[in-house]
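Listed next: structures, encoded as structure tokens.
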Structure 1
Amino acid sequence: MPLKTEAIVVGAGVAGVMTALSLLRKGASVTLIDRWEPGHPRASSSDYNRIFRSIHGKDEFYTRWVREARLRWMELQEEVGCELYHECGALVLAGEGHSDWEDATIGTFEKLGVPHFKISPDEVRVRFPQFSVEKVAYGLYEPEAGMVMSHRAVVETAKLFQREGGRIRRGHVTCDEAERLHLDGKPLEADTIVVSTGPWLGEMYRRTIRPISKIVRQNIIYTSTPDADTTYDVGNMPCWIDHGFGAYGIPSIEGHGVKAAIAWTEAIIDLDNDERIVDDATFTRTRQYLRHRLPGLVGQRAVDQKACQIAMTPDTHFILDFHPEHENVLLSGGCSGHLFKHGPVYGEFAAGVALREWGTADRFKISSRGTLSAGDSPSGR
């Protein structure tokens, strides 16, 4: 009987835990290593929730993946016995004069049969009275969308991995000048190693990954809902993307308040030294945005805040490719702000690549990365 493949996954964010679980279920002996415990607040996969939506412009690849991921999230929440996915819908507010991404998404949805509605500003007012529609050309509503409870999903998947025989170890994995891996100062060896350390991937692989990975800070605030008012709760309000403002948000769920963020791609973060606290300037900008788009929240108090980071690639495609010099090391990451929703599908695909059951997609390869226009980018950035 052949020996099991010994696999190590470095990094216990969503990409790491999903890949580790898939490797385990494919018959490998798997150890998952992280500097901290799964769900720790310095990770990109932290925070309470993430928007789940199929909206990816003209990109059919990611649209198909998300449609499959929707079913996988439903299956996973049955396995772990708690709510991970809430289908409250997603509303994209297409700005006047710059709706290329939304226009392209409608074409993709029509081709692939994704349920959606294109609604006028007047209909947005009626259906979703929470939103001001100033300078909105139309709304694109995707009913089979919503949110994933991100922190809970990572923690519960890690527990499931352990229940099925996987091992989790705390340790600090680094690279030497030749980009060989070490764990706590000693060489790290296994049949296959998947490195999915999120924004730290570029810090580890300064020669191979850093040139195609830009780390940007993401500041988020949560605002209280009005007294005795359920208008802004998950049952009555969708998640939203306000592309013209580079903003997005999530309705209140489990008492967290309304989540809102403005994606400032020039806000750089020092991963190991910066505090995970929202700065005053971003706080003020976000409150101004809420005053403009969600006027019913004017006067409500901020009740929570989160600060994390996104690893942006030039074309906003993920990274999933073997190291050019270390053939058993698979580099996995480049979230570009839209990996989490793909989690279960991404993890299974990455596990198959790691075990050489299939090759990676051309778009995920390390080489030949170029900048895409906002209309061509799957993330719209």
Structure 2
Amino acid sequence: MTDLVCTGDVILPDRVLKRGAVVVRQGRIADFLPPDRAKEIANTHQDAVRVDAGDGYIAPGYVDLHVHGGRNFDFMDGTAEAFRKILSAHAAHGTTSCCPTTTVARHDQIMAVLVLCRQFKESSPQGARVLGAHFYGPYFNEQARGCHPGGPLRPPVAEEFRAYLSFADSIALATVASELPGAKEFALACRQKGVRLNVGHSQATFAQMQEAVAWGARHVDHLYCAMSDKTKLRAVQPYPMQGGVLEAALYFDELTTEVIADGKHLTADLLLLALKIKGPDRLALVTDCNRALDMPEGEYLFGPRDGGEPFLHKDGVGIMPDGKALASSTHGMDHMVRTFVALTGRPVWEAVRMATLTPARIAGWEKELGSLEKGKRADVLVLDRDLGVRRVFVGGEEMGRG
């Protein structure tokens, strides 16, 4: 394995260090040196390959908690080829670790994806590293299913979810609509197995969210999207108005959350509101990317090829065929970081932190990755001044452009 010395403006979790150097040895960050020790770098690492970002950045690899597909493949296709194509596609956009995310589907289709997640977690493919599955659906509220197929929606039943949790060693996150019958039993089973629990695609009230926090829920999927709020719940209870998942996600300090910063899902004011309340340590960037990544506009399927939901790739986003709702994003994490910075005016290091260390911590991997710190895995990006991805290293090994 080749040693590296990466020089440029180094993006740290709390600042940008001008002309620093990151030293990689045996797939790990071996040293981190400020610019005034340049001679020392030259003298002590003479055999290392030099990687210079020029006027660009050296950054930690992006970590995506919520990603469905790319290059006309969805993880729910349930094949090794689909996994390889998607992981390679997202690596080209700067994602070095991810949680392959399932959709609402039949039991056998979900099981097939969990089998592949276990296989890919234990291997080292040429692409983004698999941290474990994001078990996402079928335990959603029908009123908040979004672009997911409606037919296979169902509440948690112990006989079924025990089969899913037999793959707990390869499941990083699991999502449930906390108001469903059986949600508490599922939540407690996840907690017992060490699987981190999310709430998503839910019509829960604030009180029901409070119960979910007590069960162990610690994260809410794609803030503002496919979730209850005071306006939606008013249709059920006209008065007094009550909060829902949105208000609970912002209120409870125990809860982290995520935003899709593609410039299509959310306006700048909503991004800034979430950041103001949650802060960069509790707000992650995700792609929620579908199979239309790097593909031309047209019609695609969300979820499995057998039973997936049709959507349109149009105007830089996924749109439901009736044009009345979005159907996840069509962009990689590099676009999310660039767009967040452009829309909010926040510092580059803050947006990068929300795409690296924060999601790594949410997934329980912050000791291994998410920042350029000594001893961590050498997941390193070379970015240009506009945050475009020039080179990608996963564990010190350079990834091709797919």
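Values quoted throughout were computed directly from the atomic coordinates according to the rules given, and no laboratory measurement underlies them. Computed from a predicted structure; not experimentally measured. Cβ atoms are built from the backbone, for glycine too; each structure is taken alone.
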A value of 65, 42, 40 was computed for Cα extents along the principal axes in Å; which of 1, 2 is the source structure?
1
Winner on mean count of other Cβ atoms within 10 Å over residues 192-199 once structures 1, 2 are ranked, highest first:
1
Determine which structure produced the value 27.2 for mean count of other Cβ atoms within 10 Å over residues 64-71, calculated from the coordinates; the candidates are 1, 2.
2
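Taking distance in nm of label points 7 Å out along Cα→Cβ at positions 304 and 368 as the quantity of interest, name the structure among 1, 2 where it is greatest.
Numbers: 1: 4.3; 2: 2.8.
The maximum falls on structure 1.
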State the single structure among 1, 2 that was used to calculate distance in nm of label points 7 Å out along Cα→Cβ at positions 32 and 88, giving 2.6.
1
